[in-house]
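Structures incoming, each one as structure tokens.
Values quoted throughout were computed directly from the atomic coordinates according to the rules given, and no laboratory measurement underlies them. Just so you know, these numbers come straight off a predicted model, no measurement behind them. Cβ atoms are built from the backbone, for glycine too; each structure is taken alone.
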Structure 1
């Protein structure tokens, strides 16, 4: 999974949305009480990108990428078009050996890194922030004190979010208001587990 969704074709204004969702099991008791259980520790996002009146070349760029992934079959990297703040973002699990780990952001401007909920100190104390250098150009952490195997690594990050995703649907639909030159279509990219 080395491919990255293109950012060279920008979605049209007002046709770009992000939906975050969690899974919760809810049991209604005979007493009227409710018991809830969280099924996902971290939510998943779906990015819906609308492309209106795009050139044939732009349409072909997105369509060819869709076809090469066989619709929703093959996962790929998706880099958000806007920088934002992301709270309690999953980074990974400690291995007890790995000296570096990729963040899920690129061009990160602010960050706080946690190991099992404990804030770690950057600047060479617990880790050093490395701009770029990660998979698909994301930023990275170089550990001074390597987290133990199985520890949960999370962060509050500000930057361009990168997710592992897949197309939500296997089908492609587009409209042709001006058949000769312009194409309109929408794609949804669903985050998959890490």
Structure 2
């Protein structure tokens, strides 16, 4: 199973499993199998308790630390980033010692925090490289980003920016369906009105 296929399953599984949709058990088994293979290759992706440093006895391989990376960035460069970090860890026999503290989006870019890396390794440089790349990579789909959203800042390609505008517009239509005076003023707006274009170096 590819990373893309895994993320597609993860997208539907958490929100629907309690409705027991047909095939949800198969989806869960595929998720677990994928993550077991991932952790066999990269043991430092196994989740752990931040206080004790230990993995819970109840851990079932339904997720890994890498699941915290926004989907578009994981599709675009997540596998490559992990492989480059792992190659550095192997040089210093640090695979079993390396710990991820947090992976998240902040101010429109990737943030990858760890508990320290071997002196002399290039891990910090690798992380910085991909953090910089994330600013110009769509957080939703992984294509080159063309726009930065306003308010909660994140990078998007034109297609994903339009999808988000459509989704927001439809949400307000449902929310105001009994308020015609507000519906009259409702406007979807364009990407140009709601996003800032990313300036790229020539």
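Starting from the value 3.6: which structure in 1, 2 was distance in nm of label points 7 Å out along Cα→Cβ at positions 153 and 185 calculated from? Before the final figure, lay out each step's value.
Values: 1: 3.6; 2: 2.9.
The value was obtained from structure 1.
Taking relative contact order in percent (Cα under 8 Å, 6 or more apart) as the criterion, which structure among 1, 2 has the greatest value?
1
With mean count of other Cβ atoms within 10 Å over residues 33-40 computed per structure, which member of 1, 2 shows the largest figure?
Of structures 1, 2, the maximum of mean count of other Cβ atoms within 10 Å over residues 33-40 occurs in 2.
Comparing distance in nm of label points 7 Å out along Cα→Cβ at positions 105 and 121 across structures 1, 2, which is largest?
Comparing 1, 2 by distance in nm of label points 7 Å out along Cα→Cβ at positions 105 and 121, the maximum is at 2.
Upon calculation of distance in nm of label points 7 Å out along Cα→Cβ at positions 25 and 161 from the atomic coordinates, which of the structures 1, 2 produces 4.7? Present the calculation step by step, with values, prior to reporting the outcome.
Values: 1: 2.7; 2: 4.7.
Of the options listed, only 2 reproduces it.
Here helix-only ellipticity at 222 nm (-39500 (n - 2.57) for each DSSP H run of 4 or more, over all residues; to 500) was calculated and came to -2000; which of the structures 1, 2 was it taken from?
Label of the originating structure: 1.
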